[in-house]
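Trainee: Pasting the structures here.
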Structure P
Amino acid sequence: MGTKEINISIKEIETEIGNIKDLRFSVGRLAQETWDEPQGPTPFPSMTALRNWDLTLLNRYKPFYLPFCDLCCLCTFGKCDLTGDKKGACGITMPGQQSRIVLLAACIGAATHTSHARELVTHLIEEFGSDTRLDPGGLNIKVEAPITRLVCGMKPETLGDLETVLDYSEQQITSLLACTHTGQEGNPLDLESKVLHTGMIDHLSMEVADIAQVSAYDLPKADPNAPLVDIGFGSVDTTKPVILVIGHNVPPSVEIMDYMQDNELTGDIEVTGICCTGIDMTRYSPKAKIIGPISWQIRYIRSGIPDIIVVDEQCIRTDVLDEARVLKIPVIATSGKNCLGLTDRTGDPPDEIIDDLVSGTIDGALILDPEKVGVVAVKTAMEIAPRRKKDKKGIFLSHEEAIELAKQCTQCRECRRACPNDMHISDAIKAFSREDPAMLAEIYDSCVGCIRCESACSEEIPIHSLIVAAGEDTLRNEAFRLRAGRGAIQDIEIRQVGGPIVLGEIPGIVAFVGCANYPKGGNELAEMAIEFANRRFITCTSGCAAMTIGMYKNEDGKSPYEIYPGNFEAGAIVNVGSCVSNAHISGAAVKIASIFARRNLRGNYAEIADYVYNRVGAVGVAWGAMSQKAASIAAGFWRLGIPVIVGPHGTKYRRMLLGRADHDEDWYVEDARTNEKVYVGPVPEHLFISVETKEEAMVMIAKLSMRPNDTSRGRALKLTHYIDLHRRLLGSMPTDIHRFVRMEADIPITMKEDIVAILQEKDWKETVIPDPTLIPKKEVVQ
């Protein structure tokens, strides 16, 4: 089968896979083949094709389960008590159930991105044609779709080619979801292998979505100098009609901006966005404004500033229509995945819909034609804005109104119990009722906008509105600068940094991604990004994390994106774009193996993942991870051997993937030069871990950037960062330094005396620096 060309349909893959060893997919073709050599068709990998690689990782990083509850409630055999060693009626155990829930969450996340990609590609093909060429970076990119090449073994060249990739993604997600059925997979490690497979599919679908929209809509093409755009409440000109768009699927927003441009209205209307639609809008037109991440939805709607709200899909509060109805803000739903119970008006004339929205005859409308959305949203905003501005309905609570509401608080403290971050809300409200807003204003900076406090309040006080009232001065001055999402990383950038990253001379790549469920507000995330940019890590951002980092100012009033370059280089802060742009971060790690190391890319996942794991010091940080998408994105990084750190709320994902530093037998690799087993220490120590504080996170980032292949110079640099951060932030010398020093040359010169004393105390013995691999040479298919 090594050289035989296989021409089969997606439907026939499972049959063909049965005749091909899983090893064929795990290792791929000969390592000396390069990504630009012509090759025949490669069969797409099944769920079990990379199982050997997955189990290699999972046996090193044991699942550590954190059950949310002791029951399984998924079928009518139950509820089943799974405490201790009890089994459910179907035979499942607590570890199996926890892994099953993790797989369910990952499937939801991957299905969301895949469905988004399908809807986007279908729309773009209808608008531009299936022969539209893919162009994510012009002449600056030769490896246009590294994840697609790696997983599917094909080079997509047109929008139409992406449909084949999505066919595969959809088929795999269906099979993966089937594994969660009662009486199906029950082995925890096999379920975890399927979680990793789901993550790989998620990154594949994200890549499809972003290269499609970058190519068709001419978004920044791997541009390190993408324009700076406005973000924050204070950037909005409230004297103009204001359109708010929430979600992740940009075509309706594009049609709004196109209609404005075609009718010379661009300077007369403010188009504002929340979540990733906001990011992608500014990639299309830098004149659009971003309000902020998901947590800004309620405060912005209740401000009354938007004159019309347009929602598409993903991460939209399900009570948007309820909140908008109070302030008589019309809502347009644009996706079949989020209809909001509204009447489908897609087939009606635009003028009729506009009349009904402006008159208040209807609260909103479902319009599934993006072009019609553009017409209706713009005209409705222009007609309704004058009367709404005159009424000033919803423009925050007055100081007097807020104090009177605060006086209604009975100090039952249910709001604090409901708060995910255990903030002292009732105490702050009590102080506010005495005209001391300081404590409530502090809560404004940390509030994640979930309004669970309001649901818990027996007096039905609009607590979130009180919090916003206390922070109103801050809110009105929230005007920042964010670099628009640049898209992919250029090949030349990879060539310039590939060697220093692999050798450890650039200490690592740290990617701040994920949602806005922060434990103590978003400033912590920005402070972490700045710290590691100053330490000459390559710092990448995307999605809500990218927005949050932009909503921070130094003493000179500048945001991090105004201070640090957007190139993929040491000391930079690189915003790749929206959630789907995360594929460019994992893709950069893959391209290091392909472009710098000249490893064969096509259909060669395990070898590339082995290279990334052992040589590329990349770490993901999802500090505010909340959604199922964040779970599937993380899983895609894990399968590539890239560890992910989450904040304290990350424990709610129900399991971690932790290494056991004191189990020396877990930390051997094969030296490809000698075929001998060599101890390399716990590098990286964990694959998925939750930490409690920003300080712990920063220390853990430095620690997890270490890799078996580090040169002595590189390891000394990484140890310097690890020890310095540990001393400064945790107040002590790390106790595990001896595990990371392989030879005396690894010791940082400036810390040598202290470290040598520790090594002598630990009875440390020198070892060698191998050419590391987790894939035995005998398994390579020739």
Structure Q
Amino acid sequence: MTERDQPLDLRLVPSAAACWGATLVGLLAGWRWAAVLAVVSVGAGVVLAVLVWRRRRDGTSVVIGIGVGVVAAALLGAGFAAAVAVRAHAVETHPLAAMTATGASATLTVELDDDPKVLRSKGFGGERQLMVRASLREVRTGDGAVRAGGSVLVFAEGTEWEGLLPGQRVTLRGRLSEPERNDLTVAVVRATGPPEEVEGPSTIQRWAGTVRDRLAAAAAAALPAEQAGLLPGLVVGDTSALAQETKDDFTAAGLTHLTAVSGANVSIVLGVVLLVVRGLGLGPRTGALLAGVALVAFVVIARPSPSVLRAAAMGCVALLALVTGRRKQAIPALAASVVVLLALLPSLAVDFGFALSVAATAGLVVVSPMLVDGLRERGWPRWLAEMCAVAIAAFVVTAPLVAAMSGTVSVVSIAANVLVAPVVAPITVIGAVAAVLAVAWLPAATVVVRVAGPPLWWLLEVAARAAAVPGGVLAVRDGFGGAVLVTIGIGIACLAARHRWSRRMLLAIAVGVAAVWVPTRFHQPGWPAAGWALVACDVGQGDGLVLSLGGRRAVVVDAGPEPGPMDRCLRRLGVDEIALVIVTHLHADHYGGLDAVLRGRSVGAVATGPASLPEGGFRFVSSAAERAGVPLVRLTAGRELTVGSVRLTVVGPLLPEPRTPEAAEDGANEASLVLMAHTAVGSVLLTGDVEEAGQRALLRSGVPMRADVLKIPHHGSRTTSPEFLEAVRPRVALVSVGADNTFGHPNPGILQRLAALGVVTVRTDLDGDVAVARSGSGALAVVGHSRGTIVR
């Protein structure tokens, strides 16, 4: 019997599942339930061991083997349950526990576990927000200093944080809060300023940082910006220079795994080393030694964070299966890796990345070879069968987890992964060679990096085209329900693919659905609404509005928090010429998408209010305008502009301009530009985020506030005064707000006041893009992109 014909060795799988399950119980249910589970598991293990002992003579070897495996799983699970109970109890009784409950502030000394990561904009302030995991070393309060351990999650702003390296010891002042995830984190720390004390990094981490920086420098010198930002991400997981638009494309195309250090990176690096060793005729021991050195160097450069360690372990398992061909032995190795990693890092049990890595590796070593055999039997060439099998297997085993995590399923991911498969390995190898050369001689590395240009272009092109496919990403329920739904769908598709008649039926259904659905995704009937004058774009928790000037011209007021949503809204509207972009105030939920608005369009000017603070916001806006070659102008109260068919009057702000950074942070909303736009649908009052003080100043000024359409200030927050709503008394109110936002917007009291005034209120979180237009009879109409005509 050949190895391919032998049954899978699943003896360690129950043990891995028991360890994972026991750790989940401890993390999610608490230390008490974990302790109970430990006792129950020990009892069950003892009982099963006695039963197996009694059946040792008259039982078959298979039954005895299964019994021994179950006993081992029960006892190992008991050990893990006891261990996680101890750790969870330590977190619950940690010195910071009481302080997180009250939101107290403290001075902490921590040691960074990873590089600071730039987060997507949360919608406020001008500085980029960073997140970094760290290990606690000391806590200082008014009562003295306490030495304590545990994991903390630090959120910070400022350039002083961006260059820090793993292993550096940092002293910071911050406000404490309770962690949102049950992953043994003892506290979330929101730093209130730059680090107070910073110790230098270790020699190893300084060397690793040098390698990463020089690779990024070589890429920036040799490649266009998009390619230069992508190469370090593919090679060592450094996505700090990767544009948000590219990240969004990779997510929609199902290619995000390429920009995170994964088992594939490790497999490629080790595979190249082993091929070189084999080509030089070196022995297996020398090859193993060189591969081990390469693995250690790669892990150090890519950072020994939990995700990288996970990737290294899973990459070794995949390499074992692919290089030796012993795919039946890969499952025990995978199960053993799960046990070891969970013992070292219990928090991986609730890490979606860990689950995806395990599932993808299992699919690679078990499902993929079976698919290859099936495709080969149907006459497929081996190279094509292997490429398609890997992509299909990865999708099948990970799609339910992705659905649970994000509530989406990429239907283009299989095709996208097949198309990019030929270039991933060459890019990784070229990047690794360039990283080594960059340390010794940067010009040589720059020359090598140029070779990666064409495959990087292809990768970016596939991601962009796949992301642009209408309906390429399906929305499903997130959580357990979404995972079950996607699993059922994949199961039905797999069963249908086994028979010729069902394959034909499935293909016919797919063609029929595509014939109806795809054209409507390219051009949804009724959108953009005929004669639209104003559109509130669904940009999430932020503002992005478009005033039509006729044809493909428009005025844009605010650009949302991120590039993608606003850009897509303008594309749906067919706007390619913008006479004026107005940023009402310098909070990131109003300017974060500015680069995407300016890119690829003819733009007359960018306008801001009189305030130049917060400084980070003004720097972002002015830099974006400079990059696009667009002039930056200031608007003040009393200014009137006529832009095409639209007349704009700047009616605010009327409060004094903030003079200090602290005052600017607190008063940026009150510094919002308030605009009265006279359009084809009547008067439109655009209010930015102006709050009660600014609204009262407007009312006291005597400026007419009556308008047909009102953009509700500050996403419908409770800071809108009843007097202001009474003075405006609009027919239609637009609320630009993000779905499931954590701020409680829009405020129910505001919605009730609008209803009492007889105002029709529409919301971007419920209705998508919202257009205001004139109907055929001349009446005012509001059309939601996702709901059709709302009111006429």
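Trainee: With mean count of other Cβ atoms within 10 Å over residues 75-82 as the yardstick, tell me which of P, Q scores highest.
Mentor: Q
Trainee: Could I ask something else about it? Which structure, out of P, Q, was Rg and Dmax of the Cα atoms in Å calculated from, if the result is 29.4, 99? Present the calculation step by step, with values, prior to reporting the outcome.
Mentor: On the way: P: 26.4, 83; Q: 29.4, 99.
Comparing all candidates, it corresponds to Q.
Trainee: Taking distance in nm of label points 7 Å out along Cα→Cβ at positions 211 and 539 as the quantity of interest, name the structure among P, Q where it is greatest.
Mentor: Going through P, Q one by one, distance in nm of label points 7 Å out along Cα→Cβ at positions 211 and 539 peaks for structure Q.
Trainee: Right, next: If helix-only ellipticity at 222 nm (-39500 (n - 2.57) for each DSSP H run of 4 or more, over all residues; to 500) is computed to be -13000, which of P, Q is the source?
Mentor: Derived from the structure labelled P.
Trainee: One of P, Q was used to calculate distance in nm of label points 7 Å out along Cα→Cβ at positions 371 and 403, giving 5.7; which?
Mentor: Numbers: P: 5.7; Q: 1.7.
Traced to structure P.
Trainee: On to the next question. Thinking of P, Q, which structure, once relative contact order in percent (Cα under 8 Å, 6 or more apart) is computed, gives back 16?
Mentor: Source structure for this number: P.
Taken together, the values in this text are just the output of simple stated rules run on the coordinates, not laboratory data. Given the structure is predicted, the values throughout are model-derived calculations rather than measurements. Cβ atoms are built from the backbone, for glycine too; each structure is taken alone.
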